[in-house]
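Bear in mind these aren't lab numbers, they're just calculated from the coordinates by the rules spelled out. Given the structure is predicted, the values throughout are model-derived calculations rather than measurements. Cβ atoms are built from the backbone, for glycine too; each structure is taken alone.
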Structure P
Amino acid sequence: MMRIAVLGVGSIGGVVLGALSDSQIDLLAVARGQTAKNLSDIGLILHTPEGSIEMIPSERFIIVDSETPLSESIQSSCDVALICGKAASTPVLAQLAEEMLTSDGLAISLQNGLGNSEILANRIGRDRVLGGSITHGAWGDGDGSVYWVGRGAIRMGGLDGGPASGIASELFAALSDAQLEPIWSEDVQQIVWRKLLLNVAINPVCAIAGVRNGAILEVPELWEQSLAAMSEAVSVARGLGVNLGEVELEDHLRKVVEATSENRCSMLQDVMAGRLTEIDSLCGAVVERGEILGIPTPANQALHAMVKGIEKSSEFA
């Protein structure tokens with residue numbers, strides 16, 4: 001039986017864990033603090049896009065507290081580590097993945113921002129890491145409930161291209177059976193950067209304004225700001241030689257916002273909860289690379305500065 005560990009059971013991790021729970025896969029939920037306690041006490045409550053509520057008991061998965069040493073039964077036992085935690089936690093999650101995976105097990109990053117797959121590769125080996133992105137919309141209320149508010153897809157692929165094989169093929173089939181809509185790609189940089197374009201266009205704008213995704217299309221000034229941030233990121237990506245494909249990016253952004261209009265993006269959730277955000281690996285990463293290339297990024301600089309200011313407010317520990 002395949003064993004999959006979901007590292008970071010927040011909103012997106014909760015969707016993945018919940019969707020896979022109907023399968024025969026042996027599941028591990030890696031979390032900490034109140035999230036781990038909620039999973040242990042009440043399990044996972046998943047509100048689906050169709051309006052149903054799935055009560056997934058804690059007995060369905062093995063709960064692993066990421067702040068305690070791994071038991072021997074968990075060490076070197078997992079075929080796949082799905083990394084869904086925040087970008088800042090990637091070094092810690094990479095170490096956990098290394099300890100949990102079998103000798104030929106794979107890790108895949110479904111995180112926001114740049115550099116996550118590289119951190120994993122430095123830890124467990126480039127040939128055992130998949131890059132990925134996820135466009136399913138979700139938010140959590142902190143009491144064990146996850147609201148899956150928009151269906152999307154999971155795009156994934158090897159860091160050096162090539163077709164899916166072995167454990168990667170098994171993972172792809174499992175995600176497909178769970179209706180998570182996996183799409184295999186032989187250009188991981190395109191996957192990561194196209195998700196980044198959406199992130200810089202949506203997350204900081206909604207987090208600063210305090211609105212759900214749909215407001216971006218309802219308020220012209222927000223839409224203009226989103227397009228400006230995305231346009232700068234496109235210039236930086238192309239300056240780095242990234243192939244962004246033939247999709248009309250503005251139209252793609254509009255469709256994603258429409259599909260996730262009721263979603264509270266992850267950065268807004270972080271701001272509302274008084275948590276540090278992923279702004280450094282999103283707009284900050286665009287600004288940093290733009291400076292190296294000599295490409296101006298004023299919109300991303302402004303968004304980065306404002307979110308960093310929010311993080312310094314009295315609401316944050």
Structure Q
Amino acid sequence: MNLVRINDLYVEYKSKKGVFGEVKTIHAVNGVSLDIKKGEILAVAGESGCGKSTLAKAIIQLEPAKSGEIYFNDIDTLSLHKKSLKDFREKAQMVFQNPYSSLDPKMKIFDTLKEPLQINTDFSEEKIEKIVKEKIKLVGLDDSCLNLYPHEFSGGQRQRIAIARALVLNPEFILADEPVSALDVSIQAQIINLLKELKEEYSLTFLLITHDMSVIKYLADRVAIMYLGEIVEIGNTEEIFKNPMHPYTKALLSSVPQMDKKTQKIILKGDLPSPANLPSGCKFHTRCPFVMEKCKNHVPEPIGIEHQVKCFLYEN
């Protein structure tokens with residue numbers, strides 16, 4: 001059963017660039033359609049600038065959508081009024097990339113964790129304190145830390161606190177935007193294991209935004225590969241790693257360290273085109289080693305059901 005359903009979503013915003021400050025339109029998300037099943041971890045992967053973080057922010061309405069539909073438990077969230085939107089945000093919480101900037105440095109940890117409960121519930125102070133202590137222990141920290149400030153913690157501990165804050169309202173859905181990329185490698189595994197435990201023990205649903213294919217291989221049930229605001233391939237994680245179809249997916253996976261020394265790394269030509277000036281046709285044609293004439297002017301349709309790919313190489 002699907003918890004989240006996204007249909008033909010477009011997100012764009014204005015950006016000032018250049019010496020004269022001319023305004024450019026950034027086409028960040030371009031016609032994305034995908035489902036997120038209850039209890040799964042769906043990863044969205046791609047290079048920096050591909051639109052994956054904007055997609056997550058649009059789902060939780062921290063970034064306005066230009067057009068499209070987003071359904072949460074079969075409710076169209078883009079048409080919600082203020083009270084209903086508040087209810088939705090209780091059920092959908094976000095964990096941000098940088099634990100150093102996502103916590104208010106002037107607030108004690110207890111105040112940071114109790115704030116969502118004070119805003120969204122009419123619980124007594126006693127009940128709020130009980131919930132806060134439960135959640136901080138759930139992420140592997142002692143409740144003695146609640147009287148401390150963010151600067152007194154390591155990056156990994158801060159990210160645990162950010163996860164605890166996301167959990168205090170008992171959400172169904174957590175959007176984790178690069179949750180380990182700002183952490184030391186030695187700490188990353190601890191946070192990854194914590195997310196896995198939370199998913200399994202509490203049947204939480206996750207949208208995991210990451211560029212790290214190794215994290216996806218360990219953590220995600222399914223993976224969607226994003227390029228210039230489009231999903232170019234989506235499927236079961238094991239299947240994608242075993243049988244990648246899109247040339248871009250193959251290039252991403254070739255960068256993952258392999259036991260097989262014969263696996264050659266695929267180096268893509270050129271840089272990621274600007275989302276302010278998108279290529280015509282298949283967006284990947286400017287870098288694709290298998291480009292055909294039709295790729296330059298025509299947009300491929302998704303092929304497949306459980307394992308989908310948008311590429312003319314597979315149309316027959």
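Highest-scoring entry among P, Q, by Rg/Rh (Cα atoms, Kirkwood Rh), is Q.
Out of P, Q, choose the structure whose coordinates give FRET efficiency 1/(1 + (r/R0)^6) of positions 122 and 154 (r between Cβ atoms, R0 = 41 Å, to 0.05) equal to 0.95 when calculated. Of the options listed, only P reproduces it.
Look at distance in nm of label points 7 Å out along Cα→Cβ at positions 266 and 290 for each of P, Q: the largest one is in P.
Computing distance in nm of label points 7 Å out along Cα→Cβ at positions 146 and 194 gives 1.7 for which of P, Q? Clearly, the read-out refers to Q. Here relative contact order in percent (Cα under 8 Å, 6 or more apart) has been calculated and equals 15, so which of P, Q was it run on? Considering all the candidates, the number was obtained from P. Taking mean count of other Cβ atoms within 10 Å over residues 66-73 as the measure, the highest value among P, Q is held by Q.
Where does the value -9000 come from, among P, Q, when helix-only ellipticity at 222 nm (-39500 (n - 2.57) for each DSSP H run of 4 or more, over all residues; to 500) is the thing being computed? The value was obtained from structure Q. Here volume of the Cα convex hull per residue in Å³, for residues 90-233 alone was derived from just one of the structures P, Q, and that gives 133; the source is P.
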